[in-house]
1. Upon calculation of helix-only ellipticity at 222 nm (-39500 (n - 2.57) for each DSSP H run of 4 or more, over all residues; to 500) from the atomic coordinates, which of the structures 1, 2, 3 produces -10500?
2. Using mean count of other Cβ atoms within 10 Å over residues 29-36, single out the structure from 1, 2, 3 with the greatest value.
3. Suppose log10 I(q)/I(0) by the Debye sum over Cα atoms at q = 0.07, 0.12, 0.17 Å⁻¹ works out to -0.19, -0.59, -1.23; of 1, 2, 3, which structure was it derived from?
4. Computing relative contact order in percent (Cα under 8 Å, 6 or more apart) for each of 1, 2, 3, which one ends up highest?
5. For distance in nm of label points 7 Å out along Cα→Cβ at positions 101 and 117, find whichever of 1, 2, 3 sits highest and give me its label.
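Here, each number is a calculation from the coordinates, and none is a lab measurement. As the structure is a prediction and not an experimental result, all values here were calculated from the model. Cβ atoms are built from the backbone, for glycine too; each structure is taken alone.
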Structure 1
Amino acid sequence: MKRITLVALAVLLTLSSFSQEKEKRNVDDFDKISVSSGIDLYLTQSDGIEVDVTCGKSDIHRLKTEVVGSTLKIYMKGNGVWNWNSKTVPKVYVVFDQLEKLSASGGSDVHGQNEIQQNNLMILSSGGSDVYLELKTDELTLETSGGSDLKLSGTTQLLVASSSGGSDINARNLKAQKVKVSTSGGSDAIVWAEKEIVANASGGSDVTYYGNPQVKQLNESGAGDISHR
């Protein structure tokens, strides 16, 4: 009986360590967001600002959501190795009005909950992070590295994209009037250009473009490949 009780207690303690808690965070105004530490970020553009978090009871005090300058920084405090699964990964839900820059690193994932409309937007992704967004912009700048992936849809007037270090940009469903794209180091980029495209592929990387742009400047080097679909 004593052994059974000890086993049951161990199970309860284990389940307790994985239990999730929710908090509403108060933050100052921001127009940039940086997320890291493998955190899942969910973005909604609307009026006002809201930040809600869901995290394991033992880690929620380490989950930081603080504004530095005009950047909302979302990260785990400390130098621990975070071994979360889909049920235990910290989740942060952010409602914002304006967003000029989004940075994702350290294996974080970013999901858009609705279409994001901005005049100008920069998205930086590194360290195995993934970003999934629907956008409507005038000018969109993308920079990916370190095995990161971007999957984007929507429209933009100008797309400027750079991918390196085994990263992938899938913007087939993002219709751009003008595109400037460069890939290197085994990276891939898929884009849609309506009017103009300037593409550079090098170091075993690929660029695939859709649409029928009348103005084309295509440069391949170092086993890079550019193709039209």
Structure 2
Amino acid sequence: MLVDVTLTADTVEGRDVDGRTAIVIDVLRASSTVVTALANGCREVIPVATPEEAFAFKRERVAGYLLGGERGAVKIPGFDLGNSPSEYTGELVGGRGVVLTTTNGTKTLLRVSGAERVLVGCFLNAAAVARSVAAGPGLVLACAGTKGRFSLEDFAAAGAILAELPGDGLEISDLAMAALATYRQLLDSQGLVDTLSRTGHGKDLARLGFAEDIIYCAKVNMWDVVPEYRAGAIRKASQE
């Protein structure tokens, strides 16, 4: 199986994922939020591109959906939730749906929506999402980046997922090898929390009061949850 990595939402194209499995990675914070929401009993997450689409979706549906998301890392006015995983507790999201729009993560997911399978991954579920990847023609680890720029945290999380894949039968690209080496180097040196705190996006989040999110999002293999996007919704992969 050929394994490749793309670096930002703007650089991934439909042809990159055609016939392949795509894993969308936005560590800070959309992927981490989706994993946490589903782990805490959220029924489904509906990714949309804009706040206007989110408001329209809620107007047209019966009660039971919350609006979640951010612009510039800050909760959107009129929304129920921001994009902090800490907000997505079982008390709030258990048994309910969430309509989510974020600056980077949902954009990436929608760009790879034509893949054979679309999964959501991060440090929190690296092993689980790696186990769920069936043998096939290829795997693309689609890093979201930050506003069109490379994000080290997403690249390292791609490496974390690669580290959990069985080595037999894998043909990994140069970028995939670099992601794996980056992840292993960070584990051996300053550690993930320190690294994420010093990234551009990490520093922005800390300035806005979200330092605890950085600590949480750096936890490896905390959840055995595999979000899968299908027919417009993200649900646990075991669900139809």
Structure 3
Amino acid sequence: MSGDRIFEATDLIEVMDEAVQYNLFLVEALSAWSHGLSAVLDFGAGNGRFATALHERQVDVHAIEPDPSLRHRIEAGGILTYESLDLVEDQKFQGVYSINVLEHLEDDTSFLRGFFRCLEPGGRLFIYVPAFQVLFSANDERVGHVRRYTRSTLVNRIRDAGFVVEHAGYVDCLGFFAGLAYRYFGNKDGGLDLRAVRLYDRVVFPMSRILDRVTWPLFGKNLLVRAIRPEDS
């Protein structure tokens, strides 16, 4: 990403700090996923929101963050942080997770192969990304998104990298409709209204999670995939 795009993405990170229910959902999902793992890697850790939450829950978490100011912030919390995936040893981790990062990368498949390399055989992968290109809006463009994903597209890329997919489902079904509304009627410069983010998070997102129990195979604003590196690989 360019310097301007990094700045815009950092702005979005700060806004999303206000999405308390959304962040709690992801922390709980990551905590359940990482249970029993000796070491996990947060790829594209941003301001360390999720790495710090896992660290506080006694998970041995390391991080990758290319932005120097964000990386120093994470390191100040006692989390070992790398500048790039290339600096990570082969088969070093039992888990790798990435939250809202792959959509920024032109060659996402090469990074998925990098995750495979960093994982021990039997290691776990957790990926969370924006879903459905029809929702691609001025906000996606502003923060440097290259694409949004469908379940089949991401599952195929993860399988091509060598993984076995255990679960792939959409998240935040009501957010799909909110995303459509934002694309056609929202802020044309891609900005997010902090009050709207807080209202959606407190009122709509909890209802959306209840409905996701039925709609997860069909649609949602985001996509969550869990996979493993085969034991014999």
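1. 2
2. 2
3. It was calculated from structure 2.
4. The maximum falls on structure 2.
5. Between 1, 2, 3, the highest calculated value is found for 2.
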